[in-house]
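Scrolling down, you'll hit the structures one after another.
Here, each number is a calculation from the coordinates, and none is a lab measurement. Predicted, not measured: the structure shown is a model, and the values here were computed from it. Cβ atoms are built from the backbone, for glycine too; each structure is taken alone.
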Structure P
Amino acid sequence: MMRVGLISDTHGLLRPEALAFLEGSDHIVHGGDICDAGVLEALSALAPVTAVRGNNDHGSWASRLRETELFQVGEIFIYAIHDLAHLDRASAAGVQVVVSGHSHKPSAERRDGILYVNPGSAGPRRFKLPVSIGELTVTGRSVSARIVELVRRA
């Protein structure tokens, strides 16, 4: 079994609760809008990181990030993209999981045999949306997702 930590839309804020949740991950995926290279450095101290560039990621550190990433964890192929609206259906061929960010709305749902996961935003609270994070559990060719709210709404 492998655990993949999912985080997105940190906007320069890496909460201690997020680091604690991600500890013990075999891999971490950041869905973009990182906004500070220090966030990726801190995550890299926990596990290998795959990150994509979000619409708010600028500067020389962000230019090294691609807009999409296709990679494998165990027997599962994962496609990461910041804004799901930019996903080309053909790019999902052979992919079991699509990880995105951008909307700040956490969700995990299967469509056409693909698990789409948006861990929500782990950074500053936006509107009345939750501050959340997620994880994938990969066992062979089986994968499941879980979303966790980090900070309870007042």
Structure Q
Amino acid sequence: MGYTQAPPLTSEETESLLREAKIARFCSFNEDGTIHATPVWFKYENGQIVVVTPATSRKARNVKRNRNVTVLVDVETWPQRGVIVYGEADLEYSTSYEEHMSATVLVCEKYMPRDKAESWCKDLFKISGPWAKIIIKLKRVASFDYAKDVTFGTVVKG
């Protein structure tokens, strides 16, 4: 008998991980067909994943060309558990300071108090100019939880 895949997370566990995890790995297609994978800050809300990035970043350019993306949200401690989101991304560009602040503070306040997020985002705008908000609509979600796996679970517990 061969190993197939670890058991999935429940719906509640999936939602919790998407809300609470700090880092996601955002994957998009480069022009040459290779995959660009990068760690990102993100916010999960209303059943969507939101990422902010400079408007000229590789992430934004890739999404503009091909809206299909994959996002991995996982924990780095054993036993590992995670969510893989296959989605379609939309871009919203912020050209004004107000739009930039609204989008970036939305994500950054997950990582720091709101007043620090506002200050940090103001500085980011000075350095990088216009930003884009990437909104990922979940098309398909897969998950895994090695703690529930009989084979790997005994390694962890025993």
Structure R
Amino acid sequence: MVGVIGENGAGKSTLLNAIIGETPHSGEIEREFSLETLGIQFQQNSYNPLMTVREIIRMVFGRKFDSDLLDSIRRYELESLLGSRIGKLSGGERQRLTLFLVLAVSKTPHSFYIFDELTTGLDFQKRQSMIELVRQRTATSTVLMTTHYCEELSN
């Protein structure tokens, strides 16, 4: 686990974008991972606001909703949102959807995860349950996380 803590505007998200090659930078960044082995959750994500949660899950997972997928949807507390349009979701609901898409998309965990402000928009209870899901899923992975909160890193 590697944590980057800083105030707003300090460049945490820019650093992450430079690491994955999405932002021009000077100097050299050595990468020993491929984008295929990377799971990344950005603080801000662009989804088509007219799509439903069900549609985006089906698109990302590329399969019908079997019992394993439905169990995962329940663990991330998304079941009641399946028919909701993305544009109608709260910030915390979008964050849970993004975490689900990043963490549950493959049967086995990625070797490397990047989380940018993991709990943005989540209330206390959802924050605790999402941190626990992240902890379980990334137990054997390398994790790079940006945050404003030291306790998120220690948890």
Notebook entry, point to check: Of the structures labelled P, Q, R, which one yields 35 when relative contact order in percent (Cα under 8 Å, 6 or more apart) is computed from its coordinates?
Noted result: R
Notebook entry, point to check: For which of the structures P, Q, R does the calculation of Rg and Dmax of the Cα atoms in Å return 17.4, 58?
Noted result: Q
Check: A value of 4.0 was derived for distance in nm of label points 7 Å out along Cα→Cβ at positions 6 and 118; which structure in P, Q, R was it taken from?
Finding: Q
Check: If distance in nm of label points 7 Å out along Cα→Cβ at positions 86 and 110 is computed to be 2.3, which of P, Q, R is the source?
Finding: Q
